[in-house]
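Colleague: Each in structure tokens, the structures are laid out below.
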Structure P
Amino acid sequence: MPQRNVHLSKSRFVQGLQCHKALYLQTHSPELADPVSPSQEVLFQTGFEVGELAHGLFPGGVFIPYDPDDYDGQIARTRAEMEEGAVVLYEAAFSYDGVFVKVDILRRGPDGWEIYEVKSAASLKDYHVPDLAVQYYVLKGAGVALSGAYLAHINSGYVRNGDIEPDRLFAIENLTDTVKSMDDFVKEEIQKMRDMLKGELPAINIGPYCSKPFGCNFSGHCWQHIPQDSVFDLRQKGADVFELYRKGIVCMKDIPLEILNYKQGQQVECFIDKKEFVDTDSLKGFLGSLWYPLYFLDFETYMVTIPLYDGTSPYQQVPYQYSLHYLEQEDAELGHYEFLAEPNVDPRKEVAANLCRQIPDNACILAFNATFEIGRLRELAAAFPLYKEKLEGIVDNMIDLAIPFKQRQIYHWEMYGSYSQKVVLPLLVPELQYDVMEVADGMMAMDAYFAMCASKDPKQIGTIRSNLLEYCAFDTLGMVRILERLRAIAQEGRGTKG
């Protein structure tokens, strides 16, 4: 295999700590990487925006642009700015011991230079520490007089009120003592990685490190030998799937049932026999807990790192859309309400007001995995005291339509241990399929909403609105049809109880 440049960087150092094989492939065979997904592109863009906002912690700094073809130029520019008296530098560049790093923020403090690593996470994570430690190691080795190393991460408790305030948006953790103590560790790991990169591809099998702490961009390559219907399709807590794999048990059909707990055993047994399971008595008990009028609620939300509107926080799930199908009584005609916010306005108050007007006090409200809807309703109640009592009443009357599937009152072998509506609906109601829709899941819906907010084209906005309304209404119509099927199945009294 031809040898590529084996220089390291702080990102590759962290990648190497997670898996040497991933680092080797990134260095020597980057063409084997998985395509960058839309969600990853969003994360990259978010990281860029958060990094720029963090400059507000120490404004007026000098920016050192990244150039993948000129590391030496970036290093020289950084040195020149430091020697000329710069107080703050953004993306300052250094190299030592074959490792190139860019420091998010480098600040001249009273006792020496301070490193600030900026993360869009809402708290300090274990894997942030070596990221900062390798920078400390490189700058110290390069002769920079350091006095501190800090991590700036998002303060999830920040509530926007007017313009974004960087000193409140970010929380700063002092990790100086920790990273100073890691010098020997960093040095040893760098040497291990450098030696590994000069050799053959490491013989590292798949393991938990393929997804923790980060999803690996070579998963498609390293997991290509895993067949469909493998042990990795096993859901719920119980048997260690990697332990099974290491023992040579790869296919689900080969898993010994006696080592599994009830739910995992049920999944495998139903899969092997291609059957379904129904606990008719429990299902009838759930159905008997419902009453009329009956409302079916589904929210679509967006979640952003940098809050868009006053009164919202980082990573808050903000509802911009809902669908509400309803039946006033058992044989009534199905009714429907819906709401989709206009682009670039805070949608929350209108969502709260409409729901309070449309849902009667005595209604039974169904949602699929209702914990999510309950959380949003409680946030709306806290934000808008005028609607607090009514919204809390709605929460009190909510029932989770996923309960029969969570509790395995009904289970079909093709559910593969999942109780997601996206899995359940096509199996119980085959005529309703998500994959034929322009918007087919919540992430696509959020992307479409933001595309609508960014668009200036009325025709495009109209098309997006139509697709979003269709998708959200499909979710609540799906709940209506699922309930119909559950009632039919309970009435038939079919299936087995075990």
Structure Q
Amino acid sequence: MAEIHELSAVGLRNALRSGEVSAREVARHFLARIEARNPGLGAFITVTAEQALAEAASADARHAGHARSAGHTEQLPLLHGLPVAFKDLTDVAGVVTTHGSAALDRKPAPVDGALAAAVKGAGAISLGKTQVPEFGLTAYSENLIAPPSRNPHALSRSSGGSSGGSAAAVAAGLVPFAPGSDGGGSVRIPAAACGLVGLKPGRGLVPAGENTGDPARLVVAGPLARSAEDAALMLDALTAGSGSGLETGPEAGGYLASLSRPTRRLRIGVSLDSPWQAIFPFTPDPEAMEALNEGVRLLEAAGHSTAEAGIRFDNRYPDAFTTAWTAGVGSARIAPQREALLTPLTRTFRRRAQQRSASKLNEALAFLRQFERDTISQYAQWDLILTPALAQTPRPVGWFTGASHGDGYWPAAEWAGDADGDYRKQCEYAPWSSMVNVCGLPAISIPVHWTGGSSGAGLPMGIQVVGPMGSEALLLQVAAQLGF
């Protein structure tokens, strides 16, 4: 057998179910890798080794009980014994949820949040909590409480955000796959930066996203994985019991089983249009265009047709989205004397959100609902929409904030205070992400290109494929069809 961390999540699941490896063996293997690699990577904020080994022992006992009573393991949970990690916005019982902020008290969560309950309920074992930006607000995973999350393919570069620590952990083989959450690109951006498959499901499919302070219903949980197959397995776990219409389970249907079904010839619209370009004009990096062209080549080689799609966006979008996106941080419970511990960006957007009237927020939400209808109507001319995943190569650590992280991997005591410059850089870096959340549509990031010219060399660059509501299985099928 290959090294445990070299197995796909599906392959490792099969080895665990067959008894080829035990859950304790697997947990110990990944915990050892975390101990060795995390100090230079910054993927984990908290490692819960003792709790993980206890859960692994229980999983092994459950496996032994099934083997004795039935002679087979069909009744084992879907993710039996598979290690995962949760981004540190997700409550895990008995573990502190930092939200990436120095301004909050350090109290262990009393119970699992919805996302952790769904994944752990499917038999997965949590190894700890991964690095996030403060309150998940940014496209990079750097904060004032722990080392920045770095890109395993180039440690001087960011792993993206806000699920950046989870993406780094998956790409570095510290966990086989992980659930993330995406409110403006927070699964797809780090997936693209780290060379992973990242799926944002459509609104309402996964009942386990963090929705507190999310009046526009932007946030949904989705998988970060090294392949479409592994992402499909995680999505089966996330949607179990959701009424999605797809039966889940290792012997049943579901998203994993759907990958073996052929896809029809698809009409795919290719677009560089972004609702941010009117306020923040940008030019995609050559590497982003190379990824897009490679995506077109692969899709056409698979039998699909592509053509340019001109999408028109209302110029009021940036202000409306920013109003909705920052509403939650404005209402966050933070003691006044601790607000000075917030990062400059969080502090700035919190103050603006608190000064904004309720009617202004309602006006923004009404506009975003109309934007959703208009955009979906334009997208409906095509089976799928294709864009680059990112407009730039993965950014250097500290590039957005002006922070100096030094040799010790810790942020400087004071970051540059240009919150608006930071935000503009993020919008120019990932200009095709947030409007998909506003529309509630599913989208997938696929790592089709490497800047060094071949897989495993240079930096990863990806494409984003957006589908209509209910097309998660199709998006995974397309990623698998392209060889990912």
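Coordinate-derived values only; no laboratory data. Keep in mind the model is a prediction, meaning the values are calculated, not measured. Cβ atoms are built from the backbone, for glycine too; each structure is taken alone.
Colleague: Comparing FRET efficiency 1/(1 + (r/R0)^6) of positions 198 and 254 (r between Cβ atoms, R0 = 35 Å, to 0.05) across P, Q, which structure shows the greatest value?
Modeller: Details: P: 0.30; Q: 0.95.
Max of FRET efficiency 1/(1 + (r/R0)^6) of positions 198 and 254 (r between Cβ atoms, R0 = 35 Å, to 0.05): Q.
Colleague: With mean count of other Cβ atoms within 10 Å over residues 190-197 computed per structure, which member of P, Q shows the largest figure? List each step's numbers first, then the result.
Modeller: Details: P: 16.6; Q: 33.0.
By mean count of other Cβ atoms within 10 Å over residues 190-197, the leading structure of P, Q is Q.
Colleague: When Rg/Rh (Cα atoms, Kirkwood Rh) is computed for each of P, Q, which one produces 1.02? Don't skip to the answer; put the middle values down first.
Modeller: Numbers: P: 1.02; Q: 0.95.
Source structure for this number: P.
Colleague: When you work out distance in nm of label points 7 Å out along Cα→Cβ at positions 374 and 422 for each of the structures P, Q, which one comes out largest?
Modeller: Values: P: 2.3; Q: 3.1.
Once distance in nm of label points 7 Å out along Cα→Cβ at positions 374 and 422 is worked out for each structure, Q has the highest.
Colleague: Related question: Could you tell me which structure in P, Q was used to calculate distance in nm of label points 7 Å out along Cα→Cβ at positions 126 and 430 as 2.2?
Modeller: Working: P: 4.7; Q: 2.2.
Corresponding structure: Q.
Colleague: Looking at relative contact order in percent (Cα under 8 Å, 6 or more apart), point out which structure of P, Q has the largest value. Mind showing how you got there, number by number?
Modeller: On the way: P: 13; Q: 17.
Max of relative contact order in percent (Cα under 8 Å, 6 or more apart): Q.
Colleague: Matching task: 0.55 is the computed value of FRET efficiency 1/(1 + (r/R0)^6) of positions 158 and 238 (r between Cβ atoms, R0 = 41 Å, to 0.05). Pick the structure from P, Q. Intermediate results must be reported in sequence, preceding the final value.
Modeller: On the way: P: 0.55; Q: 0.95.
Derived from P, not from the others.
Colleague: Compute mean projected area of the Cα convex hull in nm², for residues 78-309 alone for each of P, Q and report the one that scores greatest. Write out the running numbers ahead of the final one.
Modeller: Numbers: P: 21.6; Q: 14.2.
Looking at the calculated values, the largest one is P.
Colleague: Sticking with this structure for a sec: Quick check on the output: 3.2 is distance in nm of label points 7 Å out along Cα→Cβ at positions 214 and 382, derived from one of P, Q. Which one produced it? Write out the running numbers ahead of the final one.
Modeller: Numbers: P: 3.2; Q: 2.6.
It must be structure P, since only it matches.
Colleague: Consider the structures P, Q: one of them gives 20.4 for mean count of other Cβ atoms within 10 Å over residues 14-21 as calculated from the coordinates. Say which. Can you show the working numbers first?
Modeller: Numbers: P: 20.4; Q: 15.4.
Working through the options, I get structure P.
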